[in-house]
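Values in this text are rule-based calculations from the coordinates and carry no lab data. What you see is a predicted model; the values in this text were computed from it and never measured. Cβ atoms are built from the backbone, for glycine too; each structure is taken alone.
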Structure P
Amino acid sequence: MNNLLKTACLLLTTATLSTAQPTPVVKVNVSQPVADIQPTMWGVFFEDINFGADGGIYAEMVKNRSFEFYRPLMGWSVQGKKNTEGTILVENRQEKDTRNPRFLRVATNNTNKGDLGLTNEGFRGMGIKNGLRYDFSVMYRTQASNAKLHVELLNAKGEPIGQTTLPLNQSDNNWHKQAVSFNATATEPKGKMNVWFEGTGVIDLDMISLFPEDTWKKRPGGMRADMIQMLADMKPGFVRFPGGCIVEGFDLDQRYQWKKTIGPLEERQLVINRWNFEFAHRPTPDYFQTFGLGFFEYFQLCEDIGAEPLPILNCGMACQFNTAELVPLEQLDPYVQDAVDLIEFANGDASTPWGKVRASLGHPKPFNLKLLGVGNENWGPQYIDRLAIFQKAIKAKYPDMKLVCSSGTDPNGERFDYLNGKLRDMKADLIDEHYYRRPEWFLENARRYDNYDRNGSKIFAGEWAAQSDKTVSVNNKNNWLCALSEAAFMTGLERNAAVVNMASYAPLFANADAWQWTPDLIWVDNLRVYGTPNYYVQKLYSLNKGTHTLKMTQNNEPLAGQDSLYASAAWDKATSEVILKVANVSDKTQTRQIQLDGAKKLDPKGKLTLLKNDNLDAVNSFENATNVSPVDQTIPVDARKKTVALTLAPKSFSVVRIKVVQ
């Protein structure tokens, strides 16, 4: 009797609890959009770090092709039985060509294939694909008789897997460019290239180059297609380029100068990449910028993938962590002129000086530049003084150009507070905020922008990523915990689209064999590429952006941490769909009744895209690229009640699309 009584009491208690705890209701007001979501809301930030350009998206396979590294033969080794002292020399024509002064002089003496040659190691090897065409080119001058080059691709064992011969037909002692194409006969992730010499006399060589046929859009000398496809698949609203810290440079001599990155490749002046020596724990002595990927190519890429270009220019300040070198204010004019000229290069018609330059490069139509960054992670009164000069000059000539302005390196503290106040006083168009923090920071700051001034300067969340360990730690991982915390934080960015107009994760790319910084959005080696869990979060937001925010509440409050749930809602005017994004960071399944107020009629089937993993330490890899990746499914919609019963898996991010039938 006692056991029966206990059982009855237990059942009664359970029933009472069940009655007392109905499924919580989340209300979404469909009929009253709150704020516009800018087309630029979700974008990407490219910086030449982690071998992001040379050895990354720039598909050149030859390292140090023009012998301009500080060690002129870095990447090259001399081969053959006729390799004697003075046979191969690096010469300098600096008085004639200051942008590309060095070239290779080879003395051949009845030399045949195998007697004398060079091997190039590529960027941590060369990724070679069986059956693919490779395009070899070289600039040369010669007085040698019967001069020829024999070009070979090699596998990791040193065996030829593709070869051709290039006769050097012009012997008038003038510089010429010549090219030849051939196919590889095997696949090799760690290949090399041999160039053997034939003839008698002197052969001068420069700009020794090798490109795969399968570049993005098959452009000769173009970008690595699989890496660019990862960006195109995201449909980003903008691309910020070229950085990042390389904009500042270690000192001003090493700053990024856009005018030196356009025009003929042999006239683009190489500089050392600041990430070459920045971290003692990850030295990369062979990291340079050849600028084969320059500003014209960046603009072209943005046009290709339908993204707004956002170039960032040096403001007369080198990196304040390194040298803090400054241009005196009275000497700032050339820097300001570079900014004004860039706008003309991008937008001017072919009758303007810089518009004519753009047209001469094969793009007569303007690029329609609307955004321009002045400085990167600069701070202090010295930045404000220089920014004011840029702002006055640019706005006087281009009043509609929106300027992105730096709020320094951190999202709080004295430095941030000073800049934030000054920039708002200056009526800055966009304030660039950066935050590299632990996952818990992102959860705690999901309401960061709730109380920002809706009528003041807008926010560009320009660089951010959750750090599984700590900033600049080699132990940082792109694990699911970090990605999930970012997904939760981004609901707050979207909910506050009236303030936040742009956002981008950073850094973008990393070469698995040559990185300096982790975590990173996309990882590559010489033949493969994969997206991290963070990549899939960014992609889901970008592909499900919507056009307007909608009010989404539980108990009249935004879902921003209650019961470990974070949520936002958007309306997509183009498709007449409600888009819900919900992160459940708890370790338990949760259910919510979504009530769609103001919707006239709903499609009875909705779409759920689920990104989840039970292991918060889970990562993707080359071997398991989709370990954490989205899965689509259909969910029922109660069209009569205008509700959706949403079951939220533990440690998950859900994107729901519900069609409103007009």
Structure Q
Amino acid sequence: MIVEVGAFALILSLILAVLQTVMAGVGRLRRSPVLAGAADGAALASALAVAVAFAALIFAFAASDFSVANVAANSHTDKPMLYKVAAAWGSHEGSLLLWCLVMTGFGATLARARNLPFGLRTSAVATQGVLGALFLAFAVFTSNPFARLEPAPFQGGSLNPLLQDPALAFHPPLLYLGYVGFSVCFSLAVAALIEGRANASFWPAWGRWVRPWALASWAFLTVGIALGSFWAYYELGWGGWWFWDPVENASFMPWLAGAALLHSAVVTERRGALAGWTTFLALLAFTFSMLGAFLVRSGVLTSVHAFAVDPKRGLMLLAILGVTAGAAFALFAWRAPQLKGGGMFAPVSREGALVLNNLFLTAAAATVLLGTLYPLILEAASGATISVGPPYFALTFVPLMAVALLILPAGPLLAWKRGDLNGALQRLWVAALLAVALGLAGWAMFEPKKALAAAGLALGFWLIVGALAETAERVRLFRAPLAEVFRRAKGLPLGAWGMTLAHAGLGVFVLGAVVETGYRIETGRPLQVGQSIEAAGYSVRLDQVRVVEGPNYLAEQGRFTIEVQGGRTRTLTAERRFFPAGGQTTTEVGLDFRGLDDVYVVLGERAALVDGQPSWSVRVWWNPWARLIFLGPAIMALGGLLSLLDRRLRIGAGGRKTG
């Protein structure tokens, strides 16, 4: 009965989304507050209906109702409850329902943003209704999560064991809050284009209305990507945290577009300039999100991250992408001549620095897009297959981002409209000196000596010290009495502290990525019990291998002792797990956290007998400063949260109600 309630609620949510679109559209044409209010109510009711449907799906998984095809394909009675619940969004159908839940939830929140002008808000609610209706229709007609099986099987097939992990339980919801959150920026951009505002006074307010949504989406997406990267790092057992997998790129492209949107919206809000460019980025960020949904659900990619391999459903998603993005960009092309920029500014100014930032970010996103889609297009056109991996991105993406990061600390120190570049650089000379000195110290610390890695270290320190220098300049540190410094620091808006944290967090990430990538050490060989392997001054000894039984798997567990030079020891375990329900084997990495470093141990398959004794393939990595790779995004997301709490950025703040 509960499953039928969920199926009915899903259909009802589709009907309500259509009503939301129609009533908001007609309400805008007739300037009817009654119809607009009814559309707002439909948006809220649609979100509640999807929430009921999603709760019903979770109940079906928790109760192991194998009469539901989705549950039978992705759950098992022996699976722990956490993974039963997480399996509700671990499949194509369930994850699509989660997508719809987030989209309608954001739509309901947008409908309650009462301080937006009537015309803009009503047009945005209508646009959000169109997006919601399209994805809900896709769920109802091609990917129904409540489809029944007759007869119901006695046991389910279980979820992919690689996805049975705590990080993967939280990764998709956070990722979707970022992915789908950009839909509101998309809707606000379409609404602004529909309204056809030609007056420059409209755009500063619009920039303020868009920024909170972009900031929240970007922060959630940052955490979601970092969680996924950490899962890949410790679960897949290949020793790395990023491989430029096309599905990884699918989440990275909207992140880059969102970062560009955040910086561009600042210029639009403060100066009324770059209105057309900011609108374009608002459309692009969610277009990249929809492109990512297509890539992981169409069957064009084969990956552990992919949800579906059904080309028919892929064509439906491609049609949704083509209709929504095509219509939005066509509207943009029509209205672009009317998007007059606001205040003029000199090339050397804060606006100029933000424009330069945008150019590099969008160029970097373009290189990722090309590297992701070119192999697919080539294979579809000619049948030839090529692999585009880390070497391509190292030659294209990395230099672009390096230049962007090099100029980043100077931007906040430039004045609006017309800046003093020499003055900004003079205020950064101490930061530059410290960055170079710390880069040289790192070059001396690590072996072998690598000039490019040392330059990367200096760049990471430059971002951190440069961000702190900008804050020190604001509070007049070392140039005013301590009481005055504290007064100024207390008076700084949360947005300023958030920017400092975000830029410093980016520097922390750069440090971790450069050191881990440039200096990690990998070694491996077969080990018998009692034998050791050396890596970067660590001795890793295999003490025991035994079979252990988990709740839904059998594991061959290796127990290792890690000895550091000086005699200090620690123990850890690494496993190879076999899941009988799906017949799959996974790797559980052994991780020993050594300050900022990791000792990373993988137990492989049983190797050949040596002197009549069994041995196991063991691989060991020393990953220096790996902690910073995941700490940096956490600091960046915290900066985004702080900025979001700034009273100046409350959703819908700023601007009079106008028609």
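For which of the structures P, Q does the calculation of helix-only ellipticity at 222 nm (-39500 (n - 2.57) for each DSSP H run of 4 or more, over all residues; to 500) return -6000? Intermediate results must be reported in sequence, preceding the final value.
Numbers: P: -6000; Q: -21500.
The structure behind it is P.
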Using mean count of other Cβ atoms within 10 Å over residues 46-53 as the calculated read-out, with 24.0 as its value, let me know the right label among P, Q.
Q
At a computed 0.35 (FRET efficiency 1/(1 + (r/R0)^6) of positions 486 and 598 (r between Cβ atoms, R0 = 35 Å, to 0.05)), which of P, Q
Q
FRET efficiency 1/(1 + (r/R0)^6) of positions 102 and 126 (r between Cβ atoms, R0 = 25 Å, to 0.05): greatest across P, Q for structure Q
From the coordinates of one of P, Q, mean count of other Cβ atoms within 10 Å over residues 94-101 came out at 25.4; that one is structure Q
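1.19 is what came out when Cα Rg over 2.2 N^0.38 Å, for residues 142-445 alone was calculated for one structure; which of P, Q is it? Please list the in-between numbers first.
On the way: P: 1.19; Q: 1.13.
The read-out comes from structure P.
Out of P, Q, which structure matches 0.40 when FRET efficiency 1/(1 + (r/R0)^6) of positions 38 and 246 (r between Cβ atoms, R0 = 25 Å, to 0.05) is calculated? List each step's numbers first, then the result.
Numbers: P: 0.40; Q: 0.05.
Structure of origin is P.
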